[in-house]
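Next come the structures, one after another.
What follows is calculated from the coordinates using simple rules that are stated; it is not laboratory data. None of the values given here were measured: they were computed from a predicted structure.
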Structure 1
């Protein structure tokens, strides 16, 4: 449907628009915990807000995943009730990571009619995920 170049341009336009509509410095890769990042994802099928745990060592991945599991009830009760915990999430490239996420289905970065809904979703849930992460960072890091 779209060439690679057209798709790239649309993606850039979305993220530029998102940054203009919701001007804020997000935590994302600056968690101060190696291999643990907060991520926005928006594809032609879904939008996600997530905590990704992707070290090269599976023991470290499981260690951090278990830390988040110990906080699961708090995260669900106080921040995001329908968050999904996936210890073995498989990326498109086949890499296995642990992922804690919420997703919005039925949206597409190529469909500008879904942008407003997606931007609200990304902003709302990343704000909640960041607040949770910052509140419990010391427990996760120990």
Structure 2
């Protein structure tokens, strides 16, 4: 339970930061205070929905790559982008994130999410390890006082 909670908490905090950056960088997306709720939607979708969507799109992409002889990497990137797009649409639908414009509001932010998830994948182990250590230290201090 503790590892699951820490993973969700770290991802949530990272997603708040990412959504704030998306709101700052993309002029047709307004995030503001909705980042707190939208980050929860994004974190939960990342943990439970992303693997399912990735599996579906990856299997469709691999069969398409064999039939059409399109480069496998290109098809994998397209499938990954489609996963990001579905999750972004879910975030917009279930939160107060305001989107204006099709390209700038729905196509560009999933690209930022893709880059953010690559960055998170590189740092998540260290981030979670540090959060676990901080939580354990806080529990130890509480037990000493009690």
Structure 3
């Protein structure tokens, strides 16, 4: 067990009350696309060709269909609360959201739609936990 912990990037052992959403921007050496669910870090798994094709197809269709007041964004996290910072595969946000080039997340008020393409490694999280989190944050469409 100790060897497993030594293989993790420094700082990934959660504090007693769990990580906070802002910690994802401060912790060094986290893998790209690390999420925070219930105060715990969720590291990305390999994405299958199906997953990438589905995301690309939906991205293109949503971009063509979105009214001018909205933008489609890929793999950008959404801070839902202190311990919740998922990264949906796609989200539709207000066109004026996230104007700062260094911003790494959106707020729920900016988001109208989130899309999760389910893969075997994330099945329960994508079908059960994340829909509940998005609904609790008043994101209208999933």
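Given a computed value of 21, 19, 5 for semi-axes √(5λ) of the Cα gyration tensor in Å, for residues 43-90 alone, which structure among 1, 2, 3 does it belong to?
On the way: 1: 19, 18, 7; 2: 22, 10, 7; 3: 21, 19, 5.
Computed on structure 3.
Work out which structure the value -15000 belongs to, where helix-only ellipticity at 222 nm (-39500 (n - 2.57) for each DSSP H run of 4 or more, over all residues; to 500) was derived from one of 1, 2, 3.
Values: 1: -15000; 2: -27500; 3: -6000.
Among 1, 2, 3, the structure yielding -15000 for helix-only ellipticity at 222 nm (-39500 (n - 2.57) for each DSSP H run of 4 or more, over all residues; to 500) is 1.
Here relative contact order in percent (Cα under 8 Å, 6 or more apart) has been calculated and equals 26, so which of 1, 2, 3 was it run on? If you can, show how the numbers build up before the last one.
Working: 1: 26; 2: 30; 3: 19.
Structure of origin is 1.
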